[in-house]
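Derivation of every value follows stated rules applied to the coordinates shown; laboratory data play no part. Just so it is clear, the structure is predicted and the values come from calculations on it, not from any experiment. Cβ atoms are built from the backbone, for glycine too; each structure is taken alone.
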Structure I
Amino acid sequence: MYDWLNRLLDWLDRLPKAASFALALLLIAVVGFGDYSTGHELSFSIFYVVPVAVAAFSLSKRIALAVAFLCALSWFAADLATGHTYSHYLIPYWNAAIRLAFFSITALAVFVYKASLQAERERARTDSLTGLANARGFYETAALELERMCRFKRSASLAYLDCDDFKQVNDTWGHLVGSQVLRVIGETMKAHLRSYDLPARIGGDEFVVLLPETDSAQTEIALEKLRLRLLTAMKERGWPVTLSIGVVTVSPAGDEPLLIDELIKQADSLMYEAKNSGKDRIVLRDAR
């Protein structure tokens, strides 16, 4: 049941805004017609919750409240159309106001639920220490980005970064300082990479960066700047940490995108090559 609900919510989330609004209006019309057809004795009020929920989950709060108003209006029109006589002429207006309040509360509750669901999903994809994407978040986003790069014949590069002598920091100053090192690396990466680059922490002191729309020459320049900024940040704090970086660049010529696992494996191998050749350097090659 929970999986089915998640799939439905994901489908609603991917639905274009115009289609979501049209779906909500269609559902109001269907429920309103059912409400009118069954007469005064059977109430369809509860079913108006469906278009309200669709609007609240897929659209903005303002539009969701507007849909709630339309639902209350639809019920009110169907109720008047039945010709039912109340003991006081204000009763149908009172009932309509109560239903409007109920539908509005439902819209707000669904809107809050959506926000909490999105926050939970974001936490599940974010490394709590550095604020970067974690391995799960990186793999999901990078796979889609690589597919897009292949489809539009654009270059992309993937870098694998490992902290040199990180164990020395933990042994000398303790794990709290080690955590500070990782946080500073995360902050520096976020501050000095492009907004559409994808940095992530995927291991203890291991980081990756996907750089879309970037060929070998551009990647080398960007990562050398990043390496120097990271080195400066470490030196300013007296930490003997450098970065060994392995990089692979995906050519736009290929028809089939390489799997993200394969690219990470190749970049990881190049990172070890950088370590074995003296550390604190970049080794860059085209993907095989």
Structure II
Amino acid sequence: MPADSTSMNEGNAPESPELGWVSPEWLSDHLHNPGLVVLDVRPESHAYLLGHIPGAVWLHEAHLRSHVGTDPVRWMTADAAEHLFATLGIEQGRPVVVYCSSGTPGDPLTGAGDGLGQYFAAYTLARYGCRKVYILNGGLDRWTAEKRPLVQEYGAARISAFRASVQTGYLIGSDECARMKEMPGVVLLDARDPGWYAGQGPWMRPGHIPGAVNLPCQHLLRLDNPAELLPEDDLRKVLAFHDITPEKTVICSSGTGRTAAVVFLVLKWYLGYPDVVMYEGGFTRWASLPGYPFVTGKKPR
């Protein structure tokens, strides 16, 4: 099932990329394809009830994580993923298109969310073994701006036989992050807000992991619609400014992994960087571990 290519040359995409971006035009043309699941991940159920893309089913992104042990933001277990995705009718080899909205003040449809939910959900689907995951570039904002239809008729979630397969090659833990980040040719990215990176956020310790370079995920997204990526040339300029090049191993980190997922997807699938991993625990996990160092201020060390 074709999607937009990673360079956004719409209509010239490979047949089955593991993850990609699609345009509203593409989605409109494929809405009635058998097996396609369209997933609305806006955080407000009332927004879905007011209007959604035809056939879409709703999922609150908070259901993708839970408190496990002393980790308050752990990704759900594989068993939980199997149950949730099967309930939604998702299958490993069938396409899923994910969308959300940007958070336009005063708009009951697009005001629900910050534009980042679709990236987090797409990463999570791929993490558990979905092989055809697509993000609606521009989200619901672009869909409605192009005068495409919304409906109030609820989509039908048909039970599937989803079987989770955690993609362990995507992830590293705290010990591995501490070891890898000191190796030549490795860059650790912190995708949080600069204020939290430099000082005190909601974590029990301030600052960031020593050596982490601050690249807020919003720098890769349009200011007026964070559900849409910047043009490829602009993305490459941002990355070059931070000395993030394809020959390096890149560790993506943030506070809870949500903004890190944006950077991970852009580097790994949109731009095709060959060696990108996620430190999912992020500063939430790092700051809770006795003896793990941290630094404050705008510089990595």
Structure III
Amino acid sequence: MNTWFLLALGSAISSSGTQALQKLSISRSGYSRWMITFIVNLIGSSILFTVSYFIGFPELQAGFWLAIIITGILNVITFPVMLRAYEIGEFSSVYSMILLTPVFLFITSFIFLKELPSVAGFFGVILTIFGLWLMAREKNGHDGIENYVRGNALGMLVALIWSVSINFDKLATRHSDAFFAPAVGMMIIFVSAGVYLILRGNAILSNKENNIKIGTAGIVILLALGISMALSNVLHNSALLYGFATYTIAIKRIGILFGVLWGWLFFKEKNLRQKLTGAGVAVAGVAMILLA
């Protein structure tokens, strides 16, 4: 089995766990979106810099700093936006919106990386996305429909921005390695979040009406999220080095399968039969991608 597929699949599993922890962090930690952004990226960056120290820092090639600054700035936007989406929306529904990333990537990966997938690969990506959409779409009514729609819209916005930033993730990793690039990228995020927190001293705690108390459980969630992000970023960047960005991200989006499971276990979400039907279609799409 191809190395890139195993790495992308590992990234899918770890990414789904990361997204579930993001939902838990915004709903149960008591910290604001920007404080969560600061803490978890500080943790993840520290872990990856430590690993880079022991394995040896890479020789940086021309183009690294431009690529990492661009993706870092874009992710300064997407991280708190995704937290906001999870704050007001349903987990599996918001998460499913990032399935649009491979669609956007067919345009952006050609523009930035000159990657042109085959016809079979194109239809495989489309089939995968269609199957995952069938699995995650909302069939019945939903309480708080306005927030439900807003949460999904924010998820779509993140997918669009990621379709650009992923290309620069790949370029930054090419010009360094799979540990150092995400370490610097996460450093840009936590430094930017730190500056925002300094300028907005009242932005540390959540301002939600339920006034969640900060305790040990919230700290544990943030620590777990930081570790999960570090692992997910390494697997993600490693997979990008071995395969087309479009194919890699399509496989990574299989994480929605696990996301549905986390939604059922932790957030009491329903419509499992509908979502399992879509899963079969998605697997067929993955097979087409592997055979492309």
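Here mean count of other Cβ atoms within 10 Å over residues 119-126 is compared for structures I, II, III. The highest value is that of II. If helix-only ellipticity at 222 nm (-39500 (n - 2.57) for each DSSP H run of 4 or more, over all residues; to 500) is calculated from each of I, II, III, which structure is the one that comes out at -26500? Traced to structure III. Comparing I, II, III, where is distance in nm of label points 7 Å out along Cα→Cβ at positions 95 and 263 highest? Result for distance in nm of label points 7 Å out along Cα→Cβ at positions 95 and 263 over I, II, III: largest is I. Looking across I, II, III, the calculation of Kirkwood radius over Cα pairs in Å, for residues 111-222 alone that yields 18.8 traces back to III.
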